[in-house]
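These are the structures in question, set out in turn.
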Structure 1
Amino acid sequence: MKLVSYKTEDREHLGVFVNGHIYNLNSCDKLIPDNIAAFLDGAEVLIERAKKIDNQIKDGSLEAKEEIFYEVLAPVPHPTSCRDGYAFRQHVAAARRNRKVEMIKEFDQYPIFYFTNHNAIQGPGEIECMPDHFEKLDFELEIAIVIGKKGRNVKASEADEYIAGFMIMNDMSARTLQMEEMLLNLGPAKGKDFSTVIGPWLVTPDELEQYKVAAKDGHIGNAYDLKMTCRVNGVEVSNGNTKDMDWTFAEIIERCAYGVDILPGDVIGSGTVGTGCFLELNGTGLLNNPDYEVQWLQPGDVVEMEITGLGALSNTIKKADTDFSILALKKS
């Protein structure tokens, strides 16, 4: 089942996406709330009700009303929190190699994450960026999950039960802002907090059963063989696979939930797949060829991410009409 949040006449709604069309769930079953936040609060029961409707629409036994005029939003437009992990060893190792530093041994010891701005979540469409963001503006190709029930001190062996669904994530990054602030060993913050894109819909775990594979040796939890790609202006720039995650979402959830509640509506990203950003691609290119032409996102660029089973997420980069700069405010 593919759950989608959308807007009609400035009201947010919850629907299912079936064969290219959106159908409102609440109009089919009044016990299903018309927004994803309330739906996730009761997800353990409501997901089964929604799946029944989804199946009836697919087999033709239910004539549901198709939405026609709508704006697709992030699947979870107002998450309770947003964390981002660091699950792909290939990305971490390549980024450190490109900076001529050794791979950090702690990567293999525990799955870290950071909090990003859950109020800057976006879905498909335009991403408006400030002038400073265009100082090395980057995409980051990731997969993300949404938590579907409250938990605390959740063990990795049980953690997959807390996942309501999966979606594509683009962890947008302003690299100049990020690198400057991280010199002070605090962050990332301003380099990351302006936009995190998720979408285009939330895919329930049952749809990914056919792609399930074994987790890497020594790891616990579900893993999936899903191809991940990113295109910029129609040109493929990144190609990876979720099966290369070294840390599973179950293990990341275990760490997230230690001594604290995880809540329905929490979003957790995987971290960047290998080759999944210009920072890594530029570094590798320059390491192999000093004349390599680096690339960063520019106004008007179209970023399209696609993951097997999860659909395609498209965004257009827009420059805000202002010359306001916080980089210009640095003290000399």
Structure 2
Amino acid sequence: MRYRNLSLFLVLAAVWGSAFMAIKAGLDLYGFPPVLFAAVRYDVAGLVMLAYALYVLDDPFPRTRRQVADVLVGAVFLIAGYHAFLFVGEQNTTSAAAAVIVSLSPVLTTAIARAALPGERLSVSGIAGLLLGLLGVAVLSVRDPSNLLTAGVVGKALVFAAALSFAFGSVASQRLDSGLPIESMEAWSMLGGALLMHVVSAARGERVAPMLDALSGPDALGALAALGYLSLAASALGFLVYFDLLGRLGPIEINLVSYVAPVFAALSGLLFLGELITLRTAVGFLIIVVGFVLIKREAIRAELTTVRRGSGVGADD
């Protein structure tokens, strides 16, 4: 069981990490309009997840107001907000840099959760961890403090907005605790988020023709591979693996996937797109990881204690 969990964890990190490369390929190599690209990705992933939900659940539909609210939170923040900001931001940053900024999500999620829960607040070390995480993004983003409106800085700021949207949506969904099965939650959120992104894409004036040209032109195989990989592997399969591991490993261990994924993002970006891994990216990543350790130090300590106590019992269960 231990090796199964480790294998699935590495598969998830590899799939989610290399997804940043696939996004970059779709944007730069095949000319997909960013928000439309994200919307079509979740058209496909949402339909796949809905078919799966219909197969495994007796009732895959949200029935209560709280469940409908849960789906709306997922659609607006976890799917539409996160991916619209991410795809637009990645037009002006590398796969590795985007993955590193997104790795701040667990830190932001904890900070927002503590702020939203009565009687909960960050400790001094927790505040230090949050500030270190933000410093890591600043180190990664800002080369010249006198010029904060360059395309690269704005792109990274949009990716940060994506991480913030995901963190807020995660906390809001957790607080709702609607009892909606996760398969239903994911399916309806994906489809609702895709619809919202189609509206945003139209409002931005994005045209469908460039995407259709790419999917039917001489580079159609590569364009279809990028879209299919994101829709089926990174989205449908990735989320199923994530929630399977969440139940087995718990939130602390599974959060670590955010810190392994940038390694795969950097490697896939280097291999497929020729993106160089800069010292600034590595330093920003290390600062964010230290921030995560500070903000989660008590939970990590408790998790390590549990692992030590159980290491000699039931290891092969």
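Values quoted throughout were computed directly from the atomic coordinates according to the rules given, and no laboratory measurement underlies them. Everything quoted here is computed from the prediction, not taken from an experiment. Cβ atoms are built from the backbone, for glycine too; each structure is taken alone.
If FRET efficiency 1/(1 + (r/R0)^6) of positions 54 and 174 (r between Cβ atoms, R0 = 30 Å, to 0.05) computes to 0.70, which of 1, 2 did it come from?
Numbers: 1: 0.20; 2: 0.70.
Of the options listed, only 2 reproduces it.
One of 1, 2 was used to calculate helix-only ellipticity at 222 nm (-39500 (n - 2.57) for each DSSP H run of 4 or more, over all residues; to 500), giving -24000; which? Can you show the working numbers first?
Values: 1: -5500; 2: -24000.
Structure 2 accounts for this read-out.
Which structure, out of 1, 2, was P(r) over Cα pairs in 10 Å bins from 0, in percent, for residues 214-293 alone derived from, given a value of 15, 35, 30, 17, 4?
Traced to structure 1.
A value of 14.3, 45 was computed for Rg and Dmax of the Cα atoms in Å, for residues 46-93 alone; which of 1, 2 is the source structure?
2
When relative contact order in percent (Cα under 8 Å, 6 or more apart) is calculated, the result is 23; to which of the structures 1, 2 does this value belong?
On the way: 1: 23; 2: 40.
Source structure: 1.
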